[in-house]
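The numbers here are math on the coordinates, done by the rules we state, and not lab data. A quick note: this is a predicted structure, and the numbers were derived from the prediction, not measured. Cβ atoms are built from the backbone, for glycine too; each structure is taken alone.
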Structure 1
Amino acid sequence: MIPLCSPQQARTPTALALGSFDGLHAGHRRVIKAITTAPFGGHPTVVSFWPHPREVLHGEPRLRLDLPDEKLHLLEPLGIEQLVLVPFTKQLAQLSAADFVEQVLLATLQARHIAVGANFRFGRGREGDTNTLAHLASAAGVKVSVVPILEDEEGRMSSSRIRAALSAGELHRAANLLGRAYRFQGEVVRGRGLGRGLGWPTANLQVDGRKFLPGLGVYAAWAWVDGDGTRLPAVMNLGPQPTVDPGSPSAVEVHLLDFEMELEGRWIKVEPVQRLRGQQRFSGLKELSAQIGRDAVAAKEALRAQAG
């Protein structure tokens, strides 16, 4: 697997694609392709800021479609050799566009080729744009590739469109935009045993709080345990427990269909396939258990259809 490193740890010189690349959709992959196919030398590198600038400057939490360690597996097949995270701080935010290029891209990363999307902005107060970058880099003999924004029949390809599809539970649409299935993972932690008491034992997943999750509801899903290659059918509830504990926080609960094993302390990767229904409050545990049974049947049918 390719390394995740700081600018000081990066292998240099670099040919770098600079941007957030959250979701690594087709538009992002075009920017990355610019540095893996052009003969300007340097280790093919993706460079992103962490955390997101808006988190630092405005206190806005920014959930990610792909966390850095997840992104490593996605970047390697694209010909990238390393993912460099530039720590975004208020001090870095005060660097002028010229100082950022000189100190980070040229001096530290020793860039030989830089690729960005056409809407890229950088430097103090977002003062720099692609023209600024081209002027500053070319003065140092560095090639800059500005890649046009990719559009389809619905408009500009963007991470926001993917988030909107996931929020609406439109997994197929999200997968089409991503160019791959959407997945997340978490460690199984001890719950209150309510599902087991109903005859439907669930694994309670502790998911990284920085990960973007789909809209609340019940989903048919595939699951993998501890990185094992075996794909298991599952039904997943994402959200609070309106029947048994209306005040409970949102949770991720996964029930493996027709398969039992001890899961506490293990990791489960989940691929939600189809949203079966929204959150509902039932009159009691008997009605809830009956509905879970219907959800299990619907999940099996959805997964069977998806598997072809």
Structure 2
Amino acid sequence: MDSGKTAFLTGITGQDGAYLAALLLDKGYRVTGLVRRSSTAEINDIRLKWLGIEKDVELIDGDLLDLSGLLRTIKEIRPDEIYNLGAQSFVKSSWQQPLLTGQVTGLGVTNLLEAMRIEAPEARFYQASSSEMYGLIQEDMQSETTPFYPRSPYAVAKLYGHWITVNYRESFDLHASSGILFNHESPLRGIEFVTRKVTDGVARIKLGKANELRLGNIDAKRDWGHSKDYVRAMWLMLQQDVADDYVVATGVTTTVRDMCKIAFEHAGLNMEDHLVIDQDLFRPAEVDVLLGNPTKAKEKLGWEPAISLEEMIVEMVDADLVRLS
């Protein structure tokens, strides 16, 4: 199947980028992706290799901070759809690197929108917004109309990226949509994120490579889904006649503690024997609860999550057991 469409992804080597690339390839797209030059280039496509698609995508050197490079790239490949998943995306690091986070996660969005406005105004644009923008929650369940209250430099930068997308849509009549994605995980999640830290830690303990798992605030609550489900929502947004913003979530919130229990129980381990609470791992400003209201995405996009939290954590533990053994 050849759709005849070309997609351009930033962040293609990340979790969502890899799953989205696989989805688009299945739909017959030509898939191109932006990659930053770095000294770790040989491992940058590890997620694409995990999915077996590294030879099916076209990788282009570039950077969200380099407008001239983005202009040349957009002019050259003429994308029908642009998905901006690139960011400094780790919340904890954003306190150590607030300026870099602001430049990449915030201003980088403007650079890409500007390149699209000049070179491919007929293309359709997706911005990866984040539930972290809600921060100190103003409503028990967060929807597209819930006020934002960001609690980290990352969340503030994401909020800029979100509003500049809305602004370009309204100012220049671009087909630019934002997905306000709640936490979504998978075996491709970075090791620094709590779910993967847990599943990797449980796998190490099970295999005798470690004896403890150190975590911070395990009473924080999150609305967790699977990245595979969430990238499907991204694609659906760009198939709509009118661009808009959508919350993508499961509508169920779970504590880090309960998520850990699922992982330890699947491995046949007693959590209390191995879990250590480390005060150094608490955030300077915590986001205690996030719970998304996906009604609009369900009604307008026809989107439904297909993979449960339990299925996802089991898949992640099993994948980490395979990796480590």
>> With Cα Rg over 2.2 N^0.38 Å, for residues 162-289 alone coming out at 1.02, pick the structure among 1, 2 it was computed from.
In response: 1
> Thinking only about percent of Cα pairs over 35 Å apart, which of 1, 2 has the largest value?
Replying inline: 1
> 26, 14, 7 is what came out when semi-axes √(5λ) of the Cα gyration tensor in Å, for residues 90-137 alone was calculated for one structure; which of 1, 2 is it?
Replying inline: 2
>> Between 1, 2, which one scores greatest on distance in nm of label points 7 Å out along Cα→Cβ at positions 2 and 34?
In response: 2
> Out of 1, 2, which one gives -11500 for helix-only ellipticity at 222 nm (-39500 (n - 2.57) for each DSSP H run of 4 or more, over all residues; to 500) as computed from the coordinates?
Replying inline: 2
> With distance in nm of label points 7 Å out along Cα→Cβ at positions 50 and 274 derived from the coordinates and found to be 3.7, which of 1, 2 does the value describe?
Replying inline: 1
